[in-house]
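J.: Right after this note come the structures.
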Structure 1
Amino acid sequence: MLTNESTNDANETINDELKYAAIQCINDANESLNDANESANDANDSTIDANESTNIDEALINVFVNAIANANVELNELIKGKKEKVKEKEKVWQH
C-alpha cells in the first residue's frame with residue numbers, strides 16, 4: 001500500500017520525467033527550427049547569388065548590344081562612304 005510520502009515521491013518522479021521529456025521535445029523542435037532557418041538562409045543566399053549573376057549577365061548583354069549597335073553605325077558610315085567613292089569613280093569613268 002502506498003503512503004502519502006511514497007505517492008508524493010512517485011508524483012515528483014513522474015513530474016520530473018515529464019518535464020525532462022517536454023524539455024527534450026522543445027530542444028528537438030528548436031533544433032529542427034534552426035536547421036530549417038539555416039536551409040532558408042542558404043536558399044536566400046543562393047537566390048541572391050543567382051540575382052547578382054543575372055544582373056551581371058544582363059549588363060554584359062547590354063554592353064554587347066551597344067557594341068553591336070555602334071559597330072553597325074560605323075559599318076553603315078563606311079558603306080555610305082564606299083558607295084560615294086564608287087559613284088565618284090563612275091563619274092570619272094563616264095567622262
Structure 2
Amino acid sequence: MRKPAAVVSVLLLGLLAVGVAEATLAALIVLFSTILKLNLSVELGPHYLQLTLPAAPFRPALAVYSAGWIASVAFTALCGLAAATWKFRRWRPSR
C-alpha cells in the first residue's frame with residue numbers, strides 16, 4: 001500500500017509544481033505586457049484573449065499563437081517536472 005501511495009504523492013507533487021509554474025508564466029506575461037504597455041493577444045484555438053490599452057499611435061503588440069502557446073506550456077511543464085524531480089530526488093515515504 002505504501003508504494004502506490006508514494007507514486008500518487010509524487011505525481012500530485014509534480015502536477016502541483018507544473019501548475020504553479022504555468023500560473024507564474026501567465027502572470028508574468030500579463031504583468032510585463034501591462035508594464036511595457038503592449039497590446040497582448042493570445043490565440044487559443046478559435047478564441048482570442050486580448051488585453052488592450054487605450055488607443056495610441058504605434059503601440060507595440062505581443063501576439064502568442066497556438067503553436068507558441070503550446071510550446072510555452074510544454075517547456076514550462078518540462079521545467080516544472082525537472083525541478084520537482086531534482087528537488088525531491090532523495091525523498092522517501094515515511095515508514
Structure 3
Amino acid sequence: IVIVIFGYLFFGGSRIFDEYVFFAVILSIFPLTIFNYADYKWRRQIDGHLPDLFRSIVQAQETGMTLPQALEEVAKRDHGPLTTELRKMVSQISW
C-alpha cells in the first residue's frame with residue numbers, strides 16, 4: 001500500500017507508476033506463496049508416512065510390546081517429518 005501511495009504521489013499515473021504497482025503486488029504475494037507451498041509439501045509428506053507409522057506401531061504391539069515400548073521402537077525408523085515429532089514424544093514419555 002505504501003508503495004502504491006508513493007508511486008501515485010511522485011509519478012502520478014505514468015508508466016513507471018504501473019510498474020511500481022506491479023512489483024508491489026508481486027513482492028507482497030511471493031513470500032506467502034513460498035510459505036504455503038512449503039506447508040503443503042510438509043503436510044503431504046506427513047499424509048504419506050502416517051499409514052506406515054500406524055502400521056509399525058500396531059505390529060510392534062502385536063509382538064507384545066506396551067505402547068511406550070512400541071513408540072520407542074518405531075521412533076528408531078525413518079517416517080519422514082513424523083520422525084522428529086515421534087522422537088520428541090518418546091523422550092517426553094520416557095522422562
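Since every read-out is calculated from the coordinates, none of them should be taken as a lab result. What you see is a predicted model; the values in this text were computed from it and never measured.
J.: Taking Kirkwood radius over Cα pairs in Å as the quantity of interest, name the structure among 1, 2, 3 where it is greatest. Intermediate results must be reported in sequence, preceding the final value.
T.: Working: 1: 21.7; 2: 15.8; 3: 17.2.
The maximum falls on structure 1.
J.: For helix-only ellipticity at 222 nm (-39500 (n - 2.57) for each DSSP H run of 4 or more, over all residues; to 500), the calculated result is -21000, so let me know which of 1, 2, 3 that is.
T.: Comparing all candidates, it corresponds to 2.
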